[in-house]
Structure 1
């Protein structure tokens, strides 16, 4: 069978590949980007009530009005994003599908999209599927993978129509300071760029403070998720908001012609995320993740590598100078620990490995690092 060129040009997800390899018995899995907690009980109970109450049929394509209203209120109140009401919010099957819809809506053949290097593996593939052109913006480990003057200059000369910014960051855990984001905004404004602001990890900041680009720049599409904040990865609920209604309206056309609508009963469950009980859960989860972060940093500091402290998300991204990250990830897997090599995240990820401490308790992390120390050339 002859397949389309667009699918032939896109590789399988490296994170899913290594996550699959790490599912063997006895492997400690530090590949997957998820918090290892059950969702808040108040959310689960709300979803049960929705099912029992008949909320299991098709819903509105953009998402139920009640949930979109809650999202718009929170973005206005907490993120200080301007010009957002419920009609300028769309809910879909996870933030990944939201990002895909944004890119398919805005990107034509040859459209230049600027992406930090390293970056989450799916951004590049999504742009390629839309037949756009990726322009890489360099980051480096010595500065903790936070944008610097070289990054800003590269963006200014990129001729990009869109730039994707992800903070707190996957794979590095970096939290971009407000001053850095304002520098990016200044370049975007001067060059009439759109910013896709992926804020899925906004609630998981240990040091510093999250700053939403949409609070000061209207040509921003803000992306959020319930997956990380409330450990609802399997519920597949994400959202986008934009002050320009037409952006959301066009995304909704794509949604109607693809997934139809997000899962109805899951959305009614998500309404409970805005309760005090769920907010308390999220804060407590963040404190536990910080404890795991601190332990992982202590242990990785014993290795012959470079690793700046990540201030958010639940990843560490150590750099091993002169090492082949794919061979290193494979060797670590043979010792019983699943990690993801850094090069699939971009050229600047070469020599790095991504370890996700989100789903592993400290006791599991201890055993994982003990095993990793047995890998030649790491410790």
Structure 2
């Protein structure tokens, strides 16, 4: 399917993108490259959705069909200082492709190139290059800007590299793939004063400390063991002096779940605990919940389409359907709220799979991460097989 020259070109492009990472809604250079390549392949190109988004449309030449599907890749990098030393490390301080979106872009470009050269399918394919997946909800912005009005697709498909799976494998879920995410912020207000005279005030640090400990019971003692959720406190901000009890403590954290019903139960339990501990210590405690990405849930028919495509691309024994979902989150979930679709994990392997003299780590969001170029032809092959399967070629 892919000759060595083409793969070498795509690998070089991937490394170029890795060296020039761009943050959410700032992916102008990346978008320019994507638009240039899609135009070179002969696709119709539209720019400007969600500021830097790019969509290329390819029409098949096999029969008449109005069916259109969407294939999506994310483009943004993370605000992280890269610790790799190879030649294609980030040239921008404090920015790096630590999640593999550089690889995602190139795999979808490779599929677009191959399908443009072999348009033996019916209907049309929208290749969606989305900005701002990393905590900024670029998918929701593309929807608000009219993505599915401009491109009336019947289904949408996504892919993410997965370092926990070996190269040459893939995981497909029937139902939940990733969790929802909710930002939790709690203000604990007491009455500050001299640290040597705590009886004269209300110690916000003690109240907040009891609250942090109590919050660990929310999922363990308020939810059914059959319901999955995570509540983690990740920040504790208080005070600035050795001998002063602060008036206020700020706690921050995250809540993850797969069902809106479970999310509501967690929020109710947190609110109840805050009220009880506030009463116990004479403090004021105010929780605030900011719901962000919804759960990512595949639809059954589209998961079966992906399964058949993946089995053809990688082999039946290399495609897993029994892996548990992840508590990480993904804004592809917004697209799945509007349209049937499926989001899959493509194995990208561990450090020994990399052609690098260094001990490159490949955990997502790690400062030593690099996308494994060995996964490029596999992802392209999957996208091509999926396009043919989903358009009824």
Structure 3
């Protein structure tokens, strides 16, 4: 345990970590750096980089990071998927021997829940407290992503593990209010502390860039993962609707990587869609620049009841751009974006609604762009990673 005058000693357990290009990697890396700046002694056990290779040099600064070798996963079936995650679980427990001495708390981030099992085992070995961080409800999110069946033995076993972990951990954190409500019901009354994904203050501009009153073409940007949950084929269908109307002045720009990227590229090519551009993965720093430089932004998730419980981390990245946001989200993310009048909602299952809102944006761009400055104000006032790290430090200290 920590004593007066001694820094809080924290061990992160996370399969995804910088320079991986995922929401979890950014959450854990940025939080570790901020806690270190606050005087904490932070160490990390993470998987080897495997989600997006930008060829970046790794500089973890004051944070010591141990890397765990993983069994590769390349969409080769559910058992390869499970083996990939199990390799981190066992590897993390083994790697914990390299992190000597006592820790005040182990913070393990899930999904997958195998990370939570590793965190629990490590906390037992270190004779310390475990704080379990939940970013997505798993295994339901794995079902939505098409990784496992919602009726098979793996799903049923994972639900048992979920039930146990919620009760065995000393503290819980999560990323959204509906998620906290779900966990409280599932865990028999244990209410998690909400630590929003947020965005570092260093990445937030003082003010939005000047508004282009009549952009031609109007560029609507999506930047992030191109997976099943993101359902980006909806964008292709919306682009087809606009193209059929002869509207080539609205252009959808999709940036990133993921399992559905080849399908999206083929759809653009086969449909001869000149109003859709698909580009490769970029660093987070470049992503923030692109968000500020574009005219508008767009995101949605599959409408299945599971995704409603989370808030995509890019919500806060988008808001920091001070641009209009077209969104097909429900739950707390919908409430947050709906509080700024420059943003426009569409049904995440209806391509015609996305096309209609893109058209409305084009016709009313200047007014909506001016109103969207509220996004920047809102994120600076409520959703900075720095404040979330301060709150997390208080939680750890109280444990």
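No lab work stands behind these numbers, since they all come straight from the coordinates. Keep in mind that this is a model prediction, so the values were computed, not measured. Cβ atoms are built from the backbone, for glycine too; each structure is taken alone.
Quick one: P(r) over Cα pairs in 20 Å bins from 0, in percent came out at 26, 50, 20, 3, 0 when computed from one of 1, 2, 3, so which one is it?
The structure behind it is 2.
Can you tell which of 1, 2, 3 yields 25.4 when mean count of other Cβ atoms within 10 Å over residues 156-163 is derived from it?
The read-out comes from structure 2.
Out of 1, 2, 3, which one gives 0.05 for FRET efficiency 1/(1 + (r/R0)^6) of positions 212 and 340 (r between Cβ atoms, R0 = 25 Å, to 0.05) as computed from the coordinates?
Clearly, the read-out refers to 2.
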